[in-house]
Structure P
Amino acid sequence: MYRVWNFVTNYSLLLIAGAIIALIWANIDAYSYHHIVEYPLWFNDLVGTDATKWVKKYGEDFHITEIGDVTRVLTTHYLVNDVLMAFFFAIAAKEVWEAIILKNGSLRGKKAATPLFATFGGMAGPIAVYLGLAMLLGSETYDAVSRGWAIPTATDIAFSYLVGRLVFGAGHPAVRFLLLLAIADDAAGLIILAIFYPSGDLAPQWLLLSLGAAIAVYLLFNFLPRRMDRGDQLRTKSTWVRQKLGFWPYLVAGALSWYGFQESGLHPALGLLPIVPTIPHADRAFGIFSEAEQYLTDLLNHIEHILKHPVEIILFFFGLLNAGVEFSSIGSPTWLVLAGLLIGKPFGVLLFGWLAASPMRLGLPAGMRTIDLFVIGCVAAIGFTVSLFIAAVAFDSTTMLGDVRVQDAAKMGALFSFAAAIISIVAGKVTRVQKQDI
């Protein structure tokens with residue numbers, strides 16, 4: 001339990017602190033809060049959001065009407081959401097990559113089949129509820145909120161896993177099932193962000209830069225040294241590369257890949273994903289919450305350890321710059337997101353998990369009941385981090401539904417998804433879950 005709590009402390013408590021400060025600040029002085037969020041740090045031609053659009057939206061607030069011939073502006077919001085959050089998504093991608101590629105990876109083989117089907121249900125259910133209810137509310141509401149269909153599909157892996165252990169106990173097979181579902185959900189979320197939420201006009205030719213950077217760094221600093229070390233038990237060349245160059249080649253490749261994503265129109269926060277698979281990694285992974293994971297010394301895990309504290313700070317600022325929503329912004333998008341998470345998730349996981357386990361005869365882990373799938377779905381309904389991120393990219397900050405900003409209302413739904421923790425505990429009691437602590 002210590003390892004789980006330690007992970008949540010590292011990656012989520014500062015995020016929550018930032019979100020709470022943002023909520024208080026935005027409801028005391030909304031103008032100063034949004035002034036900081038969109039503060040221009042650097043007008044340039046390389047990094048940032050479209051300068052012309054920024055001036056049109058926010059220039060008057062900063063007394064800026066003329067910017068010359070520069071094309072981009074690096075704002076506080078862009079720095080955190082589009083640049084620094086790339087490191088957070090790289091860590092998430094590392095866990096997904098290990099789960100898929102390693103021989104003992106948790107998403108390999110038949111053991112992952114039912115959780116993967118349940119994951120699909122945990123995404124299809126929220127989408128169906130979100131869009132279905134939006135249709136019932138009328139065409140005006142549907143047109144305003146339909147782009148946010150992916151917001152309730154997300155699962156906050158850290159908090160869901162912690163709540164799952166509280167509900168089921170550390171030794172219950174449902175806890176590992178939940179972790180598999182959450183990892184698969186993260187993988188699907190990364191794909192959704194890349195495909196359905198581009199940050200601008202698509203220019204896919206720029207992805208060749210990302211692909212080229214990934215191939216070059218893999219061949220020159222991973223594959224080639226290992227090939228030259230064939231027959232050398234001391235692995236002289238690989239050791240020299242690791243000791244003398246370390247992570248620097250991958251950082252340079254990451255910067256090039258990130259720039260390729262920005263220019264291609266895909267969300268640049270995903271820009272490091274092509275580089276993650278190129279980094280030398282251990283032959284096995286113990287799992288994201290395993291105590292033994294911290295003792296792995298391969299370069300991929302070493303980089304993760306280096307990023308641990310910086311990502312803590314990044315998540316604090318992510319919460320600070322994204323969760324500042326005025327309570328007056330609560331509206332139909334809030335309830336649609338919540339309904340998708342709190343209704344669509346549990347029933348989607350239950351339905352598709354049952355289909356996989358019974359009619360398809362893929363089965364459930366020994367000691368797990370069908371009704372436990374519903375409780376797992378309740379736990380997985382904690383969206384928070386990724387839901388906030390998707391809400392920020394799904395809607396323009398100026399889109400309105402009546403008197404409510406759609407983006408702010410949807411963010412409030414993501415924040416309120418913590419209610420799923422209480423619902424999960426109640427669901428566990430009602431369905432008579434037998435906790436297994438060892």
Structure Q
Amino acid sequence: MFSSVLIANRGEIARRVIRTARRMGIKAIAVYSDADQSLPYVHEADEAVYIGESAPAQSYLDSVLLIDVARKAGAAAVHPGYGFLAESAGFAQAVINAGLTWIGPDPSAIEQMGDKIRARNLMAAAGVPVAPGSAAPVADAEAAVEEASRIGYPVMVKAAAGGGGIGMSAAFDDDALRSAFDTARSRAERFFGSPEILLERYVPHARHVEVQILGLADGRVIALGERDCSVQRRHQKVAEETPSPGVSASLRSRMLSAAVLAGEAVGYRGAGTVECLVDTETGDFMFLEMNTRLQVEHPVTELVTGIDLVEQQFLIAAGEPVTFDASVPVDSSGHALELRVYAEDPKRFLPSPGPITEWSEPSGPGIRVDSGYAAGTTVTLFYDPLLAKLCVHGSTRAEALSLARSAVADFRVAGLKTNLPFHAELLDNPEFVSGDYDTGLVSRMRQS
């Protein structure tokens with residue numbers, strides 16, 4: 001096991017990684033920009049190194065700078081968290097070339113899964129169900145119309161190199177597709193440096209369900225259950241739960257087996273997530289994408305399994321066995337729910353930066369808060385406005401929902417707007433409470 005780790009990230013996830021590193025006796029080295037110097041993770045790390053201006057390009061996205069900092073600080077390993085450079089094959093390879101331990105999958109796996117078209121084709125060849133779609137980048141809007149006639153409307157337009165819902169939109173006819181294609185291509189070029197676009201069959205009534213996998217040091221790939229991520233705004237997740245109330249035992253078994261196949265197809269090592277869409281009308285599921293990193297919503301899996309996923313990441317990267325018996329299916333207990341607390345308007349979901357004048361987290365049995373901010377800190381426009389992840393664990397879904405309602409009511413944040421009122425609304429929404437919901441839930445809530 002390495003003795004020190006540089007955490008190439010910030011906020012909540014940096015704080016989360018620090019917590020496990022310190023428990024394992026690993027020196028935690030943090031990095032921070034101008035905007036982040038007062039955040040809790042900076043002071044909780046064993047060492048914190050200033051890396052530059054607030055703009056990500058001058059700090060958290062500067063791979064050369066980060067590797068130089070890691071060397072000078074004496075770090076033996078690098079944990080990328082999520083976002084920023086976490087899914088950069090180039091950064092992963094640079095870390096390895098510098099003689100440091102990369103806490104993540106092999107760069108080749110990151111590269112193969114980073115391109116959605118390539119990933120679709122690879123998964124199809126491995127026997128993983130995929131939605132009807134394009135097997136190559138779509139050249140232009142007219143080619144998109146021709147491809148859509150083959151796939152069948154409605155279609156989803158996506159950036160091949162993208163993520164986070166950026167540039168995604170559904171089209172139901174030729175004119176809408178032409179407009180969506182041009183918009184998606186422009187955003188893909190701007191945000192991801194690649195104009196390549198793919199089309200997939202759009203499933204109007206779908207659940208977004210993902211499977212947590214671990215690629216072990218001995219070459220095996222195992223699945224640790226699924227998470228339902230269907231509560232979304234602008235194709236971005238807002239709340240997650242496990243187990244999914246919309247997945248039967250037989251469907252779960254098939255999804256977990258397919259996720260293992262997906263990991264095996266790329267020789268996956270470490271923590272990763274295979275994301276799928278489940279058609280609520282047919283019960284079929286199909287591969288969506290693979291995230292070659294730790295997910296934001298990993299705490300709900302930790303709560304029901306009792307497994308520290310960051311610890312397993314460390315162990316696997318060091319070539320050591322995991323802390324549980326991986327030869328048998330992992331037991332899970334109860335029901336867990338995560339609510340992402342953002343600095344944003346709870347109605348329109350627009351960012352709401354500013355100083356935090358009050359911060360009081362709920363606590364008690366079954367409640368976990370992974371937070372990145374505190375009273376006296378400031379949320380800026382430079383980064384994602386995620387403040388914290390409010391997680392609860394109950395013996396049943398009903399118990400978890402009840403605990404979540406109390407925890408939301410007890411979470412006090414002042415000085416800026418947050419989406420806590422939205423979560424209170426969600427937890428009382430009949431559709432959500434029933435468990436019979438899909439990715440259109442938030443849109444329907446805002447239309448009512």
Structure R
Amino acid sequence: MCAVVGIFGNDDAAKLASAALFAMQHRGHEATGISAGGSDCKKIVTVKGQGFVRDVFDENAFKLLQGDMAIGHNRYSTAGSDSVLDAQPIQAKYKLGEISIVHNGNLVNKDVVRNRLIDDGSIFQTGMDTENLIHLIAKSSQNKLRDRITKSLTKLKGAYNFIIQSRSKLFVVRDPHGIRPLSIGKLKSGGFIIASETCCFDLVDAEFVRDVKPGEMLIFSQDHAEPESIMLDETKEFRPCAFEYIYFARPDSVIDGKNVYAVREEMGKALAMHDKDLLDADMVIPVPDSGVLSALGYAKASGIPFELGIIRNHYVGRTFIEPTQAMRNMKVKMKLSPMKSLIEGKKLVVIDDSIVRGTTSKRIVRMLKDAGAAEVHFRVASPMIKHPCYYGIDTPTKEELINAMKTPQEVQKYIEADSLKYLSIDDLKSSLGKDRNYSMVSFDGDYFIA
């Protein structure tokens with residue numbers, strides 16, 4: 001997951017970056033950071049720490065973060081640890097000056113590249129794959145930073161969005177498959193914003209311009225009114241991640257031209273069209289918040305009333321992106337509460353966005369039955385997750401995925417539901433639109449980057 005943002009050409013760059021990161025807090029809350037500077041500044045300054053955006057950035061931080069250029073990051077770990085050392089941005093000095101880097105994605109060849117760099121004398125300060133690029137840039141013999149970046153990227157494989165800040169320029173790169181989302185906006189107060197999701201554009205008063213193209217590098221500088229575009233690789237197939245629409249993105253974001261709200265609603269409608277045996281259910285209830293829109297779609301297509309039978313405490317973070325199972329278990333109890341007076345004695349259709357490990361689903365079913373529900377029929381608005389994803393999702397081993405280790409009947413028994421059904425891969429494709437070939441590696445095991 002993770003969120004990245006870049007601001008160029010605005011004197012309030014750091015504050016705007018902070019606001020954008022606040023809007024994208026859902027993409028990671030382990031740590032956050034901002035680097036700021038500009039052509040009028042003597043150096044790049046970085047402030048970062050563990051926790052939420054609101055906890056790390058205050059007036060004292062903004063006094064340090066001066067300049068008309070900034071990059072920022074919200075961390076959700078897929079590589080490295082939860083140490084503050086593994087918070088981004090990563091800043092370093094090298095032959096051509098100073099740079100700072102933020103990264104969203106996951107490099108599948110990170111260990112091979114790191115080991116070669118260590119054999120060549122590099123000393124790493126973090127456990128993050130992002131640091132590989134710092135070392136590759138520093139060791140390059142090219143005379144210009146743009147050429148060093150271009151050369152370094154040829155050695156990396158995986159899903160990545162990099163934003164790289166030098167003293168005077170901002171470099172933006174999206175991987176050739178365009179797996180993770182990245183958009184450009186124009187700030188009404190002047191300058192540009194580049195961000196993982198468009199949901200932050202309204203908050204900072206920016207107008208959407210376009211998505212960064214797969215395989216594209218953009219260079220923002222004071223020498224040009226518009227960013228310079230260089231296509232580094234146009235040979236790969238566009239494979240945006242389907243999970244962005246299922247879970248990661250905020251509903252009010254538009255990801256590569258597709259409205260997340262509308263796509264999730266279509267998933268729910270598709271799920272209902274193959275589920276005619278539950279028309280006598282009393283209500284459709286979502287697992288909040290990620291199941292709400294698919295539940296709305298299911299209710300519209302089935303004619304079963306939609307109700308908020310589970311209330312969420314919004315001061316608790318997202319359970320799927322918690323780094324340990326113990327933390328996930330505790331947060332389920334803290335986060336969700338059943339509406340006993342509404343669901344007691346009722347036949348429920350419960351909609352969630354996905355089943356990953358199964359532990360959260362089990363607790364939800366048990367919670368609803370303890371509250372008096374007569375029947376709990378669990379419906380999942382995505383296909384069965386059977387394969388670990390190495391492109392930026394925290395499912396590193398097959399053993400953690402309940403659908404990889406159990407049959408659907410065994411999963412139903414484990415979560416104690418009266419019935420269990422999933423969205424099919426074909427229906428997911430129809431909901432997304434068949435105009436492009438999405439990355440569905442978690443569902444179909446198609447590892448198109450090896």
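All of the numbers you see were taken from the coordinates with simple rules; none came from a lab. A quick note: this is a predicted structure, and the numbers were derived from the prediction, not measured. Cβ atoms are built from the backbone, for glycine too; each structure is taken alone.
Here helix-only ellipticity at 222 nm (-39500 (n - 2.57) for each DSSP H run of 4 or more, over all residues; to 500) was calculated and came to -10000; which of the structures P, Q, R was it taken from?
Details: P: -18000; Q: -10000; R: -7500.
Only structure Q yields this read-out.
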Problem - Which entry (P, Q, R) yields the derived value 19.0 for mean count of other Cβ atoms within 10 Å over residues 91-98 - result: Q
